[in-house]
1. Given a value of 3.7 for distance in nm of label points 7 Å out along Cα→Cβ at positions 28 and 60, point me to the structure among I, II it was derived from.
2. Can you tell which of I, II yields -22500 when helix-only ellipticity at 222 nm (-39500 (n - 2.57) for each DSSP H run of 4 or more, over all residues; to 500) is derived from it?
3. Using the calculated result 17.7, 48 for Rg and Dmax of the Cα atoms in Å, pick out the matching structure from I, II.
4. The value 10.3 for Kirkwood radius over Cα pairs in Å, for residues 12-51 alone was derived from one model only; which of I, II is it?
Structure I
């Protein structure tokens with residue numbers, strides 16, 4: 001078994017919260033470990049709060065992709 005396969009097998013046993021943290025850390029590592037400012041983190045928390053409270057107005061993926069395709073034509 002390869003090291004990668006061993007890591008995958010262990011990752012699959014993690015809780016959803018642990019998987020999320022692992023994904024977060026791996027993604028940050030992809031871009032050289034760049035850390036975002038506190039303002040960026042505050043904005044993310046603010047947006048999550050709006051979504052959870054129902055105050056945010058969402059747009060369906062179909063609408064988003066339709067708009068993108070229209071711009072590319």
Structure II
């Protein structure tokens with residue numbers, strides 16, 4: 001998958017906090033460094049992300065998008 005955003009950081013999902021409609025996904029991108037993404041539960045389910053999965057955080061302006069291959 002190709003994106004125009006240049007800031008692409010690979011990492012591992014280390015925590016998922018679920019609410020009633022939204023969730024926060026924390027991704028470890030380096031030792032002691034994590035980045036978070038907030039998305040709907042529908043998006044989380046579509047991605048199929050769970051703790052321990054590898055993902056890529058794509059940062060564009062104020063948005064952090066997670067991808068799976």
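1. Traced to structure I.
2. Computing helix-only ellipticity at 222 nm (-39500 (n - 2.57) for each DSSP H run of 4 or more, over all residues; to 500) on every structure in I, II gives -22500 only for I.
3. Values: I: 17.7, 48; II: 11.3, 32.
Clearly, the read-out refers to I.
4. Comparing all candidates, it corresponds to II.
Every number here is computed from the coordinates shown, using simple stated rules; none is lab data. Predicted, not measured: the structure shown is a model, and the values here were computed from it. Cβ atoms are built from the backbone, for glycine too; each structure is taken alone.
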